[in-house]
Structures are given as C-alpha cells and as structure tokens.
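Below are structures written as structure tokens.
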Structure 1
Amino acid sequence: MQGRYLDVLAANPVVAALSPVYTPGTNLLRAVLLDPAAQEFFTGWEARVGGLVASLRAASQPDDPRLAGLVEELSAESELFRRLWPRHDVRPQPGGETHRLCHPRVGELELQYDKFAVTGAEDQLMVIYHAEPGTRSAEGLRKLAEDLSGPGGTPAPPGRTSPTAHASR
C-alpha cells in the first residue's frame, strides 16, 4: 500500500524482502533518491526517480506543509531532485509497466507493476509486483519467499529476517 506522498503504508513479507525501500514507514522517493544502493538495485535509476518525482507532483496538494517539507529536504540532499522538481512534470505512476531490478541475492528481476485505487481511501493505492509464470524472475521471487519460511515451507521463527533486510539500501 502506498500513500499520497509515496510513503509505504503496508507491504507483504516478499516485497519487503525484495528491498528495504518497500518497508512500511519508508518514503519511496526519499529511499530511491538518497540511498546509493538504489542506483544499483533499480535498473534505469534516473528515469525511475524522474517518474517518482512526477508522480509526487501529480498526487500532491501544492499548499500542503508535508509536501513543502519533503521538497525542502530532498532539495537540500539531492542535486538530481533539484534538477527534476522545477521541471513541473506531472504524471501519475501508471500501472502496467515493467520494472527491472537487480537483487543482490537472486539477480536480475523483470517484474510487472500494477496499481489500483482503494475505494474509500482517496490517498491510497494498492501496488502489486508480479512476474510472468515460468520465468527467471518468477523463480527469483519464489526464492525470496523461501527465505522467509523455514524448512519445508513452514513459517520462519519470529525475528528471522531476510538476507536482504540488512543490505545497505
């Protein structure tokens, strides 16, 4: 689940194992823009950042203090953001795209990205990543899911984390 300002509101364990940027409480734009590891993780990183900036502008209310604070923070921290924000690109993140990721454990992934409005929750979107069945990407997601369970597919003991949870992202 994603909020108006690209905050991750909720995530299932597999997407959280995909990358710490998908951990609830994380601002997706801040994480993708400011974490150097994101440049390696997201293939086409600069275009991805540009899409997120345009999406933030599309979903924002210009006089909202939360937006002003986020823009001020990102402007102070990122030269790329300082270039992109004044362009005034407004573009909601479309669904139906393919995102290419380079995961440190399972390698390159090609995932379909879809999003859906949540009825009764105006500022929330349900975001879904999925791989085409039978592909290397589907196998990579399966491996990530296996990392989250104990032997034989049983749930992992409480407190077990994915190997990617501690990656510097």
Structure 2
Amino acid sequence: MNEEEIVTSVGIGEYKIAHNPTILRAMGLGSCVGVFLFDEKIKVSGLAHILLPDSPNDPKKRSSKYADVALREMIREMEEEGCKGENLKAKIAGGAQMFDFMDNEMLKIGERNIRSVRSILDDENIPIIAEDVGENYGRTMEAYTSDERVHLRCGNNGEKWI
C-alpha cells in the first residue's frame, strides 16, 4: 500500500465502486464470495461481498446481499461510470465450506454462492481471470484498483496474490 491509496471496507451484503487508487477490502469471507470487477482501460473497479446466491421472488426483500442483485447492480453502476461490458474482468475469492458436518445441499452455501457468481458472470460475458474459492478456510480479500491485483489473507493457510 502506498500513501495515496485509500482503503475502503466492503461489508457483508454490500458492494462499492472505486476509482484509482483505492484498496477495496472484504473481511471475513467464509461461505461469502468476494467479486472484484474491473475495467483496466478507465480504472474503475467494484467489489461485492456476497452473502447468499439467489434473491427471493419478493421485490421488497431483494438486496445486495444476494449474488444476482449485487452483481447486476454493480455492473450497471460501473457502466454508468463509463465502463464497457466487454472490458470488464473478474477475480473471485471465498465460498468456503466452513463446517465439514453439513451434507445437506441447502447448507452448502459456499458452493452455491460460487455456482451463482460463475453463472451470472457467464451470463454477463465477464471472464473470471483468477480465483481462489472453496476449501474450508476463510479469507480477507484486498483488491488494488491501481493494478488490479488481489491480495488474500487466508488465516493459517498463509497469503497469496491472484
């Protein structure tokens, strides 16, 4: 991190849009998935901290904690900032299975979040160029808008860049 970079936290169920130079940080990605979208041509980026895969049918209960709502709203806002859909790329992290004793498919939130994110990005023709997903450990994700790098802190599993 350099002196010019501003750190912006992205809480559970939120997304934030940023201009260069900013570090977008999502802490505590267990079964949640962090989705970093960026347009490297105009240096506009966004990070969503997704809690659940699919929003309910009731429009009053829809919010950005759901993958389908958060990603589509974030993409729309990024396009309003001048991003072009064909220039957007993604990096994703999280979606862990935090508890080994859960065999019920409905309780495998991490896997369902990953599938939902991949499906939505595929529908929007946004390529995932790097990912660190699944496993059984949490992560903190820091997305650097200045060069589109993502730093992951993975607890006892160390650190990595994607």
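Work out Cα Rg over 2.2 N^0.38 Å for each of structures 1, 2, then name the structure with the largest result.
Largest one: structure 1.
Of the structures 1, 2, report the one carrying the highest value of distance in nm of label points 7 Å out along Cα→Cβ at positions 88 and 120.
Answer by largest value of distance in nm of label points 7 Å out along Cα→Cβ at positions 88 and 120: 1.
Looking at structures 1, 2, which one was mean count of other Cβ atoms within 10 Å over residues 24-31 calculated from, given that it came out as 21.5?
2
For which of 1, 2 does distance in nm of label points 7 Å out along Cα→Cβ at positions 16 and 32, calculated from the coordinates, equal 1.2?
Only one of 1, 2 returns 1.2 for distance in nm of label points 7 Å out along Cα→Cβ at positions 16 and 32, namely 2.
Work out which structure the value -11000 belongs to, where helix-only ellipticity at 222 nm (-39500 (n - 2.57) for each DSSP H run of 4 or more, over all residues; to 500) was derived from one of 1, 2.
1
Ranked by FRET efficiency 1/(1 + (r/R0)^6) of positions 64 and 144 (r between Cβ atoms, R0 = 41 Å, to 0.05), which of 1, 2 sits at the highest value?
Largest one: structure 2.
We did not get these values from a lab; they are worked out from the coordinates using the rules stated. Just so we're clear, the structure is a prediction, and the values are computed from it rather than from any experiment. Cβ atoms are built from the backbone, for glycine too; each structure is taken alone.
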